[in-house]
1. Looking at structures P, Q, R, which one was mean count of other Cβ atoms within 10 Å over residues 151-158 calculated from, given that it came out as 13.1?
2. Taking FRET efficiency 1/(1 + (r/R0)^6) of positions 127 and 159 (r between Cβ atoms, R0 = 25 Å, to 0.05) as the quantity of interest, name the structure among P, Q, R where it is greatest.
3. Ranked on Cα Rg over 2.2 N^0.38 Å, for residues 63-246 alone, which label among P, Q, R comes first with the largest value?
4. In terms of distance in nm of label points 7 Å out along Cα→Cβ at positions 23 and 279, which of structures P, Q, R is highest?
5. I have 3.6 for distance in nm of label points 7 Å out along Cα→Cβ at positions 271 and 287, calculated from one of the structures P, Q, R. Which structure is it?
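Here, each number is a calculation from the coordinates, and none is a lab measurement. Small disclaimer: the values here were computed from a predicted structure and weren't measured. Cβ atoms are built from the backbone, for glycine too; each structure is taken alone.
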Structure P
Amino acid sequence: MTTIGVIGTGKIVGEVLEMLRQERLDFKVNSIYAHSNVERARRLADTYNINKVYTDYETLLSEDRSDMLYIANVNDQHFPYAQKALQSGRNVIIEKPICLKAKELDTLITVARDRHLYIFEAMTLRFAPNFIRLKEDVKKLGKISIFEANYSQYSSRYDQYKQGIVLPAFDPAHAGGALLDLNIYNITFVVSLFGMPEQRQYYPNRGFNGVDTSGVMILQYPDFTAVCTAAKDADGDSHITIEGENGFIRANGVTSVCREYELHLRGEQPVVVKEQKPSHRLSYEFRRFSEIYEQGDYSAMTSLLNQTRAAIESYTLE
């Protein structure tokens, strides 16, 4: 059984803890750390039978003996918290975005390799069975002409933002905004299929504090252009469409899950692909992390990190 210490108390932490309980995965959560929302940490600890609540990160690093730390605090803190964890000899699962810059990820990788530690990015899409199948089916389309993705979901925090209440999800100081929350899935989708683009350009719609409440990322490949749209200030028709010489693929719904898709090949009946079992959407990645760690498959981890780095290069704007 793999033991975990949880860093953070946000919405995704509650989802992960509930998923681990529902799916009965081979994980045990030993501890939870809160920087400020200590009461929520205590409620989560009571609900999910977590033995220890920490309010000081250095104390957790010195006392907690978990196999891994799941780092799920605000975006801009992923790198410093992960770096300290690795330096203390801990394996890490880092919520997306794993880092804000490629050089930050390179720093983490160097520390991990020196100590033969494991780093995983919790990027749901990469581990979804439907997406793994789609990566093979897209080859049937032949030469690609069009890629278009939209992930638009009116944020539960947007009404507060409009009233001038700035939570981390809409705070540029904490790397909030649509690009790193939603469009990151669209970009990961493209890069996982076709590699890094030759050029990229972001066209954001900015709120009163400069945060991108929505926006469009253009990724230019040698033979086609990928258009990735995401909005936290509007609802929309979330979907993926990939068009090629031999047909097209259409996946309805939010990009992060890829619940199903249709393969339309010229002259053939459409095929609906539903590889995923009725499991929690987060279960696939945590099963894979546990498998790689327990088997000591360092090459599999490295392969995943290569995909992660390509995505960072594609969504960072420096």
Structure Q
Amino acid sequence: MTTQPTENRQYWIDAVRSFACLCVICTHAPIPGGTHGTNFIAPFNYFSVAGASILFFMISGSLVLYKPKPVLPFLKKRLSRIVFPMVFWTIVSLLVATSLGELTWHDFWHHVIMIPVAPQEGTYWFIYVIFGIYLVTPILATWLVNCSKKDLRFYLGIWAVTLLLPYLNLLNPEFTTSINFNNGYLYSFYGFLWFAVMGYYIRRYVNIQKYRWWHYLIFVILVILPAILYLTPIPHNVIQDRMTINMVALCICYYVIIKHMSISPRWEKIFYNFAQHSFGIYLVHILVMRRILWPLLEPYNIHYLIQIPLVVAATAFCSYMTVHLFSKLPGSKYIVGL
């Protein structure tokens, strides 16, 4: 069951989480094979991906890295909240695939055995990454409390250097296959962990009292630049790589703008309620979308400008209602994380 909002709750985090959840749905919404509006897909994915998984990592960092945590109580609380629901919905997805003849029962049991090793439902990769971040959170949170702003900026600066590496593909398309990140000297900084650290940094140190003209200019540039890049011969996989400085900059823009928005009490309640259901929505949405909505809409080959908003709205609503109904059951935290 969900709890009631509290007076001291930071509703901007709920707003960011709600936005990120919708971006996840947007990322997966386009039906493959459509022929109308395909030029719209690449830039659409760029803006939705920047607001999806990256924002969730930053939210996690702002929440769990803010103060030291006792190791075992923290891990028990956090990991049980994400592991059990993920396993439950992975098995549900596998059962659906098996019942439709896409998997044999031998394949089903193989996938079940492999759940602890790797995501058996592709969209659940995020949970495996956040699992790893949670494992080091008690150590990292203790370090951050004693880390000065200057030192933290230094380490984030090193991370920023790794975000420039994908652009080397523009000089040599073989770069990503020729470099070995497993033993490179920047390997420790090349990963999603630093998104969580950035979320912590913004929560602690970034406080914009009033937007200046150059704040708006930065956002406009970050919005227009990708549109210009998509008109060039630059490979789209370089532009859309999550680990690039342009993608991270746009994500930080989303985060900072929402953090400093003025939210009315009515919208606080809406964001709070949706955010409480967001993890369950993340787990459920792919089943709702691909097993129900896509088969219904595929025959019509609707233009992406219409199809995507329709799929996003229907998926968000159906997933929310599914999670809400499950939240009424005993032990709902083991099913939808509530």
Structure R
Amino acid sequence: MTTLLVTGGAGFIGSNLVRMIAHEGRYRVVVFDALTYAGNLENLDGCINGSLVSFVHGNILDRDLVRSTLEHHKVDSVIHLAAESHVDRSIDSAAPFIETNVRGTLELLEASRSCGISRFLHVSTDEVYGTLGAEDAPFTESTPLDPTSPYAASKAASDLLVTSFVRTHGINAVITRCSNNYGPFQFPEKFIPLMTLNAIEQRAMPIYGDGKQVRDWLHVDDHCRGLLLALEAGTSGEIYNLGGFAERVNMHVVHEILRLTKRDESLIEYVADRKAHDRRYSIDSRKAQQELGWMPSCTFEDGLRQTIAWYEDHPEWCSHVRSGEYRRFYESHYNTSL
């Protein structure tokens, strides 16, 4: 059975991916995560069993630990999700984004190359393309990189590193770029869980600027299916865009959350806009459809309803995340052994 190393596997997308893989039982998985503020082992509660799914507490900046993990577990393929990903945090301090997203990716590539990893899947974002006008065509894989935030710039740099290792060293690597994800286990600094939890708790819902920014929403389960298809069927050196076919104005999403949580508009609070706030993202996923046979299956309406229900049904998880209690879960359940 093939063994996968999933970096950032205790985060939002990573934990949903690991849960999906564990349910299907086609791979062994080694979760490799530094457990920074967004890494939460409660996301994987019940999955880590030491046989199909194991856990290593480590930072991708530690090449020796990455290499020893790859060797010890006889890892065949890497799915690289570990990243600093919050735009506001990158505006406040860019250095951690350069360290993790750029240098961390370099260390992981070097360790993977030295260990002869047969497949490397690098998970990126549509934010590397910059912003679109209202009438502009969606981003394609050939859209020039034009990042506007330090976060997006760090991801663009890591994408270019991966491409350079394909061309220079001949590693077998694929890049995916997704639109905005949403779904269970998402850290509540992100737009949909923040708005959802604030609505449920009847707190102010802060809206940047005029709230008319447009995002293309992709349910995390559809994203994870796309990642596995890219891992298994993608062509080395290629990039695949994964979008949700669900462009929505931010304020429309807020109004839908208010409707589904039975709250009123008095909770909406407009705040100063984010610096260099991208106006619109839109993804053209035809290449992934044609070459990978991938299509999102969850409509935004169904996905949002299910996501809100999940947060309503998991108050303990939400409480632990907001209070920081989730950080104690690792200490009481796991150690750092390989």
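1. Working through the options, I get structure Q.
2. Checked P, Q, R; max of FRET efficiency 1/(1 + (r/R0)^6) of positions 127 and 159 (r between Cβ atoms, R0 = 25 Å, to 0.05) sits with R.
3. Q
4. Max of distance in nm of label points 7 Å out along Cα→Cβ at positions 23 and 279: R.
5. R
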